[in-house]
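Please go over the structures that come below.
No lab work stands behind these numbers, since they all come straight from the coordinates. For clarity, every value in this text was computed on a predicted model and none was experimentally measured. Cβ atoms are built from the backbone, for glycine too; each structure is taken alone.
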Structure I
Amino acid sequence: MQKFRKTPQFKSDGPILVIEQLYKSYQLGAVELPVLHGIDLSIKSGEYVAVMGPSGSGKSTLLNMIGCLDRPTSGHYWLGGRDVSSLNDDQLSQIRGAHIGFVFQSFNLIQQLSVVENIEVPMFYQGLSEETSAKRARELAAMVGLGDRTKHRPFELSGGEQQRVAIARALANEPLIVLADEPTGNLDSESGSEIMNILDDLHKRGTTLIIVTHDHQIAARTHRTIHFLDGRIERQEYNHRR
């Protein structure tokens, strides 16, 4: 008989997400490939967390679970007090759109759309009015330093500017958490530093941030670094930030 698990009570100063005994395996033909092995993890609202580990260690699979892009084989995942580990695809899509912001290494912008229109995309799927979404998109563009570039398209922007658009888009629906997968991976050092300054500022505003990175200098900017190895959390370090 499965042990009853009480849903964690969500509080603004408590855990924004709780993961309990999370396992994930993929079926490759007749072979089952285990990737995550009993992950237990809790992240507080407003926390700033880095996830590190070698290729194949399971960190990207974990990010997919947290981002509701995939479901676990077994275990539980609570986001904002709701158990999302057994939701169907449509329900997961609703959770992603309303509560999770994504920042990707490759930006993933729509080339035919302007800066403001790219930022508006998540709000369109949440049914916001055109006037409301356009106003918020302009405010977010200004917040990431692109107030004078709102009509430009991605091919007219530098890599750093494109990532600024991606960050603004991730914030469009005021998500519970923002997930950043190697956010400076395609940028030069100066642009990467500027992007990290923006993410640092978002943390100071109260945003919950989880960053997957190979860069120890980036990890040192966060509250906590979670080290993955062979599908398990090897260790966690709490960083002393200024």
Structure II
Amino acid sequence: MKPLVLVVEDEAPLATLLRYNLEKEGFAVREAADGEEALAQIAEQRVDAVLLDWMLPLVSGIEVCRQIRRSPRTRTLPVIILTARGEEADRVRGLDSGADDYVVKPFSPGELIARLRAVIRRAQPGVAEEILRHADLTMDLAAHRVSRGGKSVHLGPTEYRLLRHFLQHPNRVYSREQLLDAVWGQDAELELRTVDVHIRRLRKALNADGAPDILRTVRSVGYALDRAA
């Protein structure tokens, strides 16, 4: 699953350039042309990072950043501010608003993408890595392969996404609602038991050949990936 970046930029040519370079580097991209639209999109769909222009119509980039930081759901969302303001006082103001990084226009697309990968990696360890590991479980993101104890594990697309989410956040318990949002998306209109069905399939695939159960069920709460359940 590609990291999803929201590009908030009212200059159409720059937004197009950013989309082109990001997609070329393996990111999925959504766009917003003003601050109000950006906040609406962030509320509707989970994104992995925001590239945020300072000077925006309706709501400024600084205010968008502040609102992102005030919400418990998006408090840790990586934000990079893009601006023509290069003075030290402007940099301080941008960072004080809660931005993770600050890039002055004009900028190198290569440098911007390197900074983007860095803030995503800090916020979500494992997202930008090629290999995810936990106990004897390994997921190769580039090859789209999973193995346990050196033996190949065959998973359907949904089970693969579910396992990837668990590998990125091991030992943490997730409710069924949280898993639906993270794996299927907030717009998915599915019953909670859908999660149980795919957890059973994932558990069966991972525990083949009598391997110890690595998925923990927390009664009345949800599920977690542990070393031993």
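Numerical summary
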item	result
Comparison of I, II by Cα Rg over 2.2 N^0.38 Å, for residues 100-163 alone - largest value held by	II
Test item: distance in nm of label points 7 Å out along Cα→Cβ at positions 20 and 108 calculated as 1.9, pick one of I, II	II
At a computed -11500 (helix-only ellipticity at 222 nm (-39500 (n - 2.57) for each DSSP H run of 4 or more, over all residues; to 500)), which of I, II	II
Parent structure of the calculated result 17.1, given that mean count of other Cβ atoms within 10 Å over residues 68-75 is the read-out and I, II the choices	I
Which of I, II yields 61, 33, 27 [Cα extents along the principal axes in Å, calculated]	II
For 26 (relative contact order in percent (Cα under 8 Å, 6 or more apart), calculated) the corresponding structure among I, II	I
FRET efficiency 1/(1 + (r/R0)^6) of positions 52 and 196 (r between Cβ atoms, R0 = 41 Å, to 0.05) from the coordinates reads 0.60; which among I, II	II
Computed 2.3 for distance in nm of label points 7 Å out along Cα→Cβ at positions 76 and 180 - originating structure among I, II	II
Which of I, II yields 61, 34, 22 [Cα extents along the principal axes in Å, for residues 84-219 alone, calculated]	II
